[in-house]
1. Looking at structures I, II, which one was FRET efficiency 1/(1 + (r/R0)^6) of positions 220 and 316 (r between Cβ atoms, R0 = 25 Å, to 0.05) calculated from, given that it came out as 0.95?
2. For structures I, II, which has the highest computed value of FRET efficiency 1/(1 + (r/R0)^6) of positions 52 and 156 (r between Cβ atoms, R0 = 30 Å, to 0.05)?
3. Comparing volume of the Cα convex hull per residue in Å³, for residues 132-331 alone across I, II, which structure shows the greatest value?
4. From I, II, which structure was volume of the Cα convex hull per residue in Å³, for residues 20-139 alone = 125 calculated on?
5. To test your reading of the models, identify which of I, II gives 19.6 for mean count of other Cβ atoms within 10 Å over residues 252-259 when calculated.
Structure I
Amino acid sequence: MATGNVVHVVGTGTIGEPLIGLLADLREELGIDEVTFSKRTPLLIDRSKIASLIKRGAKLCVEREKFKTFKNLSLEPEYEYEEALSRASVVVDCTPAGLENKDRYYRRFEDRVECFVAQGSEFGFGKMYALGINDEALTSEDRYIQVVSCNTHNIAVIIKTVALNDDGSRLAEGKFLCLRRANDISQEGEFIPSPEVDRHGDPRFGTHHARDVYWLYRTIGLELNIFSSSVKLNTQYMHAIWFDLHLTHETDVDEVKERFRSNPRVALTHKTSSSLVFSFGRDQGYYGRILNQTVVALPTLAVRNGSEVVGFCFTPQDGNSLLSSISVIEHTLYPDSWKERMGRLDRYLFSEV
């Protein structure tokens, strides 16, 4: 078992790769002694990516029987996979197999690892979490945490900013249409030739997006009346969300805009094209990512009948999940000062895109 604060990341995909890079680059600021990561499949096309992460200071870990194959690619593993798990203070699973890995591996290391974190769609992995939404729900007793998906982050922060006060919810009803990109620009497969609509598989919530937001807020004692629909579009740029919030009191567009401006994790934009917002993130974001939880398109905001707030916003894909993952890491390692440490990442947030 290692001494010090060791963070191990499982997977090098669209969330894993930037998370490893971010942790390695900011290791000293975040109080992390060592960053390790595991890669399951040795592929020549991934060699440059893995070499870059190693150059940043992260240490490669693979299964024992694959050591030779990785070495043949001129990639030198530091630890065997299960050894890396046993050495870690926090394990962040960035694969679509978090639940499977929990049963296969993680339960065997519960006496050594302080916290296991899964991403996005791994419903049931552990307590659901999004930075700034349910921080008070995190406790030192939490062994398994599910950082919710990027669209769940987006819906949750729209609700929190517009429809919640210190004295509780001002939301009578919320409806959301998730306009999802087909795949990430780093992915070769799963692109679609035309829009595909999703089924409303849940009679109460529609798609899993509203369901996940509901259970996220349940961790702090709130029960919201929300419903979501989803359509996948033939684009690789960004997800977008149309929101329709029925409030319990009257408001106006100026008040709504001011509420958005007051939230540092909300970015505002006068752009209405996802390609322009995406381009900004590619050029100005950290590791090409916008780390805000949402980008609200100001020209689309409207208030109907005095209390119905509608508009569009863009989802910064895995950017919002990255900050929440780091938040769980810092809460685990530094439970008394994690918020101050997270403040060091505020410089990567944008007020305007």
Structure II
Amino acid sequence: MVAVARRSAFPTGQPLSAYLADTGGDARREAVAETVAALAVGAAKISRLIAQGPLGGAHGEATGAANADGDVQVALDLQANAYILAALHRAPVAYFASEEEEAILTLAPDAPVSIAVDPLDGSSNVDVNVSIGSIFSIFPTEAAGATATFFRPGAAQLAAGYFIYGPHTALVLSLGQGVDLFVLDPICGAFHLARSGLGIPVQTKEFAINASNYRHWFPPIRTFFDDCLEGIEGPRGKDFNMRWVASLVAETHRIFSRGGVFLYPADRRPGYERGRLRLLYEAFPMALLAEQAGGAATDGIERILLKVPGELHQRTPLVFGSAENVGSIAGYHVDPSLVRDLPPLFRDRGLFSS
């Protein structure tokens, strides 16, 4: 976790455009502001399409194709990518990296900033009306080109955020000075500041993980999970609630609303040994947001913002949220005395103890 220089207070209810105009005359900050404003235009179009549901063609039907990293695409993924890309053509963006693109696209190579996006995270859940979203990360453009711009530590990000499309459409944004929440007014079509200075509580009694993968997990994650399930009688000394929505944006939004910790670890399944979420356009932005809100983000051990991508769609394990819990999970990885590779029923306290 890093110390955060908070943005000066800004009145609740003010439009995103006014918030972004506060650049202090800095050219790079102005470029970031223009880029975020363009993203907001694209997100508003995505929001309207999703709100129509099946009536507007917003459904989870697979296209029969896979994206550049092998995941099945739905038509909505491609439409969201098109909306965002079109909006960014009006912004000072040099390079565009997307989950839906096989390679980095060049828009305006002399522009001061570049952007990596997951155009529609969780799109497979749209048919069941679960909140889904668009995730983005803004980097300063490097003169050496696209690879140098994106293949560097996540700490180089200038800004990051996500749009969440649910009962209302919201933007959670960090410009490197804390985290603020904006809500889309569907009447006027503009985002307005709803809450400033979002913070993640240091401690939590809530965690999110897909427990159906328990048999595939490595011992440190199994042990953390088992200790949480044992509740107040177990080594963690308190009762926990478990959540799992299967939408990264929805999970993140809950953590910003009431705390918690999210885990998507590596496991033994083929293709999951190095994690599943993408480092550049999923883990990096969520890590920046988490740290700016007083939380932490690791791959289980290493701070996410210190990692360096070696390829566009590189995957990573991801653990983020309340700082104390993220630190505890790292402890399970580095301290062998904490790890027990037997399920709870077979431990000394278990049903089959002698």
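Every read-out reported here was derived from the displayed coordinates using simple, explicitly stated rules and does not represent laboratory data. These numbers were taken from a predicted model, which means no experiment stands behind them. Cβ atoms are built from the backbone, for glycine too; each structure is taken alone.
1. The value was obtained from structure II.
2. That would be structure I.
3. Looking at the calculated values, the largest one is I.
4. Considering all the candidates, the number was obtained from I.
5. Source structure for this number: II.
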